[in-house]
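Given below, in the form of structure tokens, are the structures.
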Structure 1
Amino acid sequence: MAISRIDRYIIGKFLTTYVFLIGIIIFMAIIFDYNEKIDKFTQSHVSASRIIFDYYLNFIPYFSNLFSPLFVFVSVILFTTKLAGNSEIIAMKAAGLSFRRLLRPYMISAAIIAFVSFLLGAYIIPQGNVQRVNFENAYIKKKSLTTAEGIQMQVDTGVVAYITHFDNVTKSGYGFSLDKFKDKKLISHLTAQTIQYDTLSERRYSWTLRMVRIRDIAGMKEHITKAERLDTMVMMEPSDFFYTKNQQETMTLDELDEFIAKQKMRGAPNISTFEVEYHKRFATPFAAFILTIIGASLSVKKRKSGMGINLGAGLALSFTYIMFQTVSATMSTNAGLPAAIAVWIPNVVFAFIAFGLYHHAKD
């Protein structure tokens, strides 16, 4: 199991080709993106430092990780075809190296890329995406949600909150009510003219209610309590009232898990976008192994036609995989397909393709 010189050689080729391709593609992507958005940057009078540090500095890791499977696939095909063309793989096999053994440095490289991709996608990139998405909403899409109307949600088991109007700037609203149910029967009905989120409190979910009226119902009897002010905890925050486009990309893995559980408890009608994003954080890194096997299997044999056929087949399979991912994610969002199934279907299908190509290549 020791790492041999050949292993280090292939790992070095794999990783350097992968990083080199990412650098070229992202550099081109930045140029095209800037040319497309330069008018909006100018109209918004946004400073160059904000464009660089708030947008493009977070643009680079996001899109690098997003298209990591494509880079892995093309990298394997490029350097493996070159090895085969130089008869290096023939020499390795002549020295007794089987195709299965040859794949070991490929799998080690794929494991390194998958591990880094998972850490970036699960914990690091979402923090940068907060700045990137806020920048896009403020200066490119020019969308700013500051008010919400008719908010209704289940904040705890059998507890339903309603706010007629909420202002996110002042963190306050009016027309608040809180209904508690037990065995599908109303046992308490609280109303307040105004509700204010306590931003200074160290505790989450701290609210101040004013002009409060509480009806406690017990069968045919009820007790009414009134108060000018009531400091209480309600299991909701102002951020729960506002959903921005691509908000799921700004959440770490733990935050996504907590958010999905909270929304399911509240009976939110459609959270498939967040569930798809959660499962993608695991599926995308795993794809590195599958696409590495496919790329190596396609390229390991020397061909008279050179790199063209291998590269064409690799690009076709890469874009098929990306299209498959997009279609299955859309089916989850719009057609009710479970998110876990939708996200993992491309990996399962391409795993069978990898298995068939592997057996064909080792013969």
Structure 2
Amino acid sequence: MRKTIIPTTQFLFNPRITNPENMPLTGPCFIYGNHSNYFDPFMINVGITQEPTAGVMTRDQFHKTLPRIFMDSIGIVPTSKYVPEPGIIRSVIRMIDQKRMIVIFPEGGRRWDGRPKPVIETTLKLFWKMKIPVHPVQIHGSHLSWPRWADHFRRASTEVRFMKPIQTSDFEDFETFSNFCKEQIRFDEYDPPKEAYPVSCKKPAAGIQRLLYRCPETGTSGTVFSPDGVHVFSRVAGFRYKMNEASRLVDGDGREHSVLDFYDSINEMPMTWFDSAERIVLQHNGSQIFKIDEEHQLLKLDKAIVELTDERLSIYMGSEKIHLPMDDIRYISVEQNHKISVTTPDKMLQFTLEGKSALQWQNYIDRLKNGEKPIKSL
């Protein structure tokens, strides 16, 4: 890692360490922070030269042979997002006994828009129970240097800001401790310090359809696109902008507009039926289906049609039909931007959404679970 990934991280994002006096050099301790960029763990490691950190990472990365070998070798433990796993506690205790520095991102995944996500409370309870130092880290510029939705990174100089270490003994109760930990990483990454703004990117708009999955003017799904990775259009409206390296949309008069404002506007729109007669909200043909077994192995099944109605998620795989009622869906997460993982009381399934926005599927399932009903048209 020292000879390959760390130099790559330095070349791409030029991380600058501030408050180095707060940076741990050995364990046992926890290190946690905001997470928007694949390279966040390596940015944290740039200045930690005496020994590498260990950590906890989403299990989806461990289904590939080479990444699994690499992560096993440096002490990365796999976990499933949002799904309680007693074995993780045992692995963490073992790393503490080995006096490792353990990196955990308590939001459970990368931020889509740079704004704070809900923190997984069980992670903070783990910090509280282990009674070892907890080191917050703020990575300013992480989101803008490579937004989760984007195909390409931006040249930038990110700031890795080590905050004062937290001692659980300084807090009267868990609630106070939990709130303090959350506040350390509760900041909007879309507006970092000026020094952390990106300075160049050839195709900053490539991938924007993952975030802007509906036309902000008409609400039509799947119509926003970028033909050249720079300009952003809608196939059904006069939506025309040029994106700069800082993910701002610039109109014909040179005025900058926040891409987050457009994202918020499409999320405020009511859901509309894809097929009101069949009560279908979203549909995807040719989705690859996987099953995650009790040993957490990813088993490839078959291609299928996946449909989301207002009452259930249905998978039509040849003659086999799988129906997952909304009430049975306990956890849902986006993996690698194009896959959805769904957990019910008796199964864990994963399906691909090539050419579609996995973020839209996740948001719509959450909205349906909260009782929202689609309408025929805007």
Value 13, calculated as relative contact order in percent (Cα under 8 Å, 6 or more apart) from one of 1, 2, is from structure 2
Ranked by distance in nm of label points 7 Å out along Cα→Cβ at positions 157 and 261, the structure on top of 1, 2 with the greatest value is 2
Highest-scoring structure on percent of Cα pairs over 40 Å apart (candidates 1, 2) is 1
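Given -19000 as the derived value for helix-only ellipticity at 222 nm (-39500 (n - 2.57) for each DSSP H run of 4 or more, over all residues; to 500), which of the supplied structures 1, 2 does it correspond to? Walk me through the intermediate numbers first.
Working: 1: -19000; 2: -6500.
Source structure: 1.
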Taking distance in nm of label points 7 Å out along Cα→Cβ at positions 181 and 341 for each of 1, 2, the highest value is that of structure 1
Across 1, 2, Rg/Rh (Cα atoms, Kirkwood Rh), for residues 29-212 alone reaches its greatest value in structure 1
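Every number in this text was worked out from the coordinates using simple rules, so none of it is lab data. Since the model is a prediction, treat every value here as computed from it, not as a measurement. Cβ atoms are built from the backbone, for glycine too; each structure is taken alone.
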